[in-house]
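The following blocks contain the structures, represented as structure tokens.
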Structure P
Amino acid sequence: MSTQRLAELPDAVLRLIEKASGSVVDVGTVNAGRNSAIAARVRTTDHTLFVKGLPLDHPWVWTQKREADVSPYVRGIAPELCWHVEEDGWSLLAFEYVEGGHADFTPGSPDLPRVMATMARLAQVPTPGIELKTMPHRLRTYVDDPADLSWFAGNRLLHTEWNPHNVVMTGRGALLVDWGWASTGAAWIDPALWLLWLIAHGHNPGQAESEAAAHPAWEHAPRAGLDALARVQRRLWGSIAAESTDDWAKPMQRAARAWDEHRNATA
């Protein structure tokens, strides 16, 4: 489900920003992403911020708190959270504004090893002491055999949403944004989910798996677990593509199908 992006910041939102960070002198809309009603570059007298927000009655407002809760654990691999407020009908997050473009996931891109370096750093983050969804819980609807869910269990912090718009390439490396769907699970799941986006951007499944194999957890990924995840992702993206009008839904459905067929062919 996409969220309608507001072209201008409501007065209540401007007041909340000024209360937290001082007088607003300039606002620029950020077009990337689909899950926030507000996504803006906001310059105040003392700071430049990226502000994202949802109405408090939005069904996905919980993702705002999830991002705020995760933020202390991902310093250095994500933009710094400056503040989080829930007031006057809005949930707002303000992050340090970072200059950079979105990651290029096409074959041969120089961004790929830099993205993998950040993903490997994420794999070393201690398990957060916060409430997070688990991958077995998230994927339970898409398995034929509930026993397959055991492959996905684990205690590692996972980003899980590897759309290139969620990876900002900066002078200090790849930074990960949009942590609303952070979850816990087996460490090899993040590179496995990333490789689907690589396929959608021009890699064949073998090439994508070769890129994913640079992740330190990949060598421990059970073959049967990867096979099960490929089956699950094919069903999941088929369901998303049937309902979504977003331009990335159909390519991701095709990528998930291609990876599942590749896993079956090599099983």
Structure Q
Amino acid sequence: MDGRDVRGHYEGLAAEYDENWVYGPDYVPWMSGRIVEALRLGPADRIADIGSGTGLFTREVARQLQPRSPILCVDPSEAMLSQLETPPPADLAPIVASAEDVAEGRTHLPYEHLDAMWLKESVHHVADPAHTLRGLADRLAPGGRLLVVMLPTTIQYPLFEAALARFEELQPDPAVIEGHLRAAGLEAELSHVDHELHIDRDRYLGMVRARYMSLLSTFRDSELEKGIEEMRVAHPEPVLVFPDRFAFVLGRRGGESS
């Protein structure tokens, strides 16, 4: 998907985005906790969520962390950011901008440097990941950390076969992203976290029909309905149980944090 298609996808999904992505009551706290842990976040850190969407995970990170300065919710979609409270909570600061805008310095941020930033499942929307990640790395303070959270190159979601095949065609390799962070001058490491999902089958089929993953917007309505019928046959069980595995690609700038 090009930038315009991506933005259109999320503009249309904004109002229902959180409902579609909250698999269960423990999912957002679990993922947010893993982000806090991986980045070793502290209340004094200057932090940005690049590609924050509605702030679904940013809100929970702020709840867990109680930051002294607002966490920046950076996203190119005004519709997604509008799902934050109005006015936004004091611990969050929405900024309409893309990862490329931040990397190229086209967007003014309230902090000259950042102690930590993360991109959760958005790096595949970046046209030139190597260039953009280098630009983001340049925004880090000494000791600053950059975390890319992404799916691996294969997933075990109960999707239809054409969707799984297309995912494998399009998904970047986390090892390549790790290499980009090293090339940007960061110490980099790749690890994985796992979470078992339990979700009502009919609810999941509805999420697929709503195109909760941007991947699904590459299918026409007729193709999607055919795929959903394939899923119904393959998964007659009322509750779907499957692993959700994420690659955590962490980069750290040398030097002591302030």
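Comparing structures P, Q by mean count of other Cβ atoms within 10 Å over residues 48-55, which one has the largest value? Don't jump to the answer; show the numbers that get you there.
Numbers: P: 21.1; Q: 25.8.
Structure Q comes out on top.
When distance in nm of label points 7 Å out along Cα→Cβ at positions 40 and 232 is calculated, the result is 3.9; to which of the structures P, Q does this value belong?
Details: P: 3.9; Q: 5.2.
Source structure: P.
Right, next: Kindly point out which one of P, Q the value 21 was derived from, the read-out being relative contact order in percent (Cα under 8 Å, 6 or more apart).
On the way: P: 15; Q: 21.
Of the structures listed, the value fits Q.
A value of 2.0 was derived for distance in nm of label points 7 Å out along Cα→Cβ at positions 144 and 208; which structure in P, Q was it taken from? Provide the component values of the computation, followed by the final result.
Working: P: 2.0; Q: 4.1.
Comparing all candidates, it corresponds to P.
Matching task: 124 is the computed value of volume of the Cα convex hull per residue in Å³. Pick the structure from P, Q.
On the way: P: 124; Q: 113.
Of the options listed, only P reproduces it.
Laboratory data are not the source of any read-out in this text; all were calculated from the coordinates shown. Since we're looking at a predicted model, the values are computed, not measured. Cβ atoms are built from the backbone, for glycine too; each structure is taken alone.
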